[in-house]
Structure I
Amino acid sequence: MAAACELCAVAGGEVIFRNARLRIVLVDDANYPGFCRVIWNAHVREMTDLAIPERSALMQMVCQVEAAQREVLQPEKINLACLGNMVPHLHWHLIPRFADDAHFPHPIWASPVRQTAEDVLAHRRALLPALRAALLRHASCTA
């Protein structure tokens with residue numbers, strides 16, 4: 001484990017799926033229900049730190065998570081981000097985006113431009129059990 005790496009020390013969210021290489025976590029974000037991360041278990045900083053077969057496995061899982069999010073949540077768009085500036089441990093953010101979300105069309109890390117209606121967010125949160133099931137189904141196709 002790398003010193004002071006939060007993704008080495010903690011799961012990074014609700015673990016939906018885990019194998020020897022990676023894990024899928026559902027992020028607890030009240031404004032972005034369905035926000036997931038795919039986290040490489042070993043501490044590496046960059047995609048090129050992985051061998052080509054490992055990169056392929058990681059990206060296949062990212063695509064499976066995206067497919068599950070699209071199937072269940074039917075967002076306007078899925079944002080994919082692999083930043084690592086704050087936590088230099090290889091992980092991908094998969095963020096379902098909707099035209100009425102607080103930041104759309106800007107990144108979720110920008111200043112909000114509106115408040116999403118609470119009933120809309122409640123509806124999206126109600127889809128999380130179906131998303132969990134879809135994530136497991138899609139992940140098992142890749143694992």
Structure II
Amino acid sequence: MNAHLTFHHFGLAVKRPDAARTFLTVFGYQLGEPVFDPNQNVQLQLCTHATQPAVEIIWPGETPGPLAKLTQSHPAGIIYHVCYQTDDLAAALAGLEAVGQNVICISPPAAAPLFGGRKVSFYNIIGMGLVEILE
């Protein structure tokens with residue numbers, strides 16, 4: 001167990017957000033304001049619920065970016081990352097490696113507009129997939 005990480009949200013990649021918004025609203029989710037993240041060239045919207053896991057809807061920006069191939073391959077949308085938060089990124093990463101996880105940095109920490117400038121980084125964890133860590 002890694003005491004330095006707690007679950008934060010699922011990341012849902014879609015071509016357009018309308019159907020996902022409708023689905024989540026039916027289940028009682030509150031939709032946050034959409035935000036453009038120029039570092040990732042994507043639109044983002046965090047959807048929260050009192051008793052269910054948070055869902056981040058992610059869709060492409062105006063120009064081709066990192067989601068283009070993913071949304072072409074999965075036109076109906078796909079949960080493609082999980083996000084955990086931490087107060088100590090170095091300790092969290094060391095804890096994962098200490099238990100034998102192969103952690104490959106995909107995107108180093110960068111300020112995230114959706115989270116008020118808190119830093120996010122992305123890792124491919126072999127056997128788990130893409131993991132975002134929110135500091």
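At-a-glance table
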{"item": "Answer label among I, II for the case where Kirkwood radius over Cα pairs in Å, for residues 53-100 alone, calculated from the coordinates, equals 11.7", "result": "I"}
{"item": "Distance in nm of label points 7 Å out along Cα→Cβ at positions 5 and 61 derived as 2.7 - corresponding label from I, II", "result": "II"}
{"item": "Source structure (of I, II) for distance in nm of label points 7 Å out along Cα→Cβ at positions 21 and 93, computed value 3.6", "result": "II"}
{"item": "Mean count of other Cβ atoms within 10 Å over residues 37-44 - highest-scoring structure of I, II", "result": "I"}
{"item": "Among I, II, which structure scores highest (criterion: volume of the Cα convex hull per residue in Å³, for residues 13-84 alone)", "result": "I"}
{"item": "Computed -11000 for helix-only ellipticity at 222 nm (-39500 (n - 2.57) for each DSSP H run of 4 or more, over all residues; to 500) - originating structure among I, II", "result": "I"}
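Coordinate-derived values only; no laboratory data. As the structure is a computational prediction, the values presented were derived from the model and not from experiment. Cβ atoms are built from the backbone, for glycine too; each structure is taken alone.
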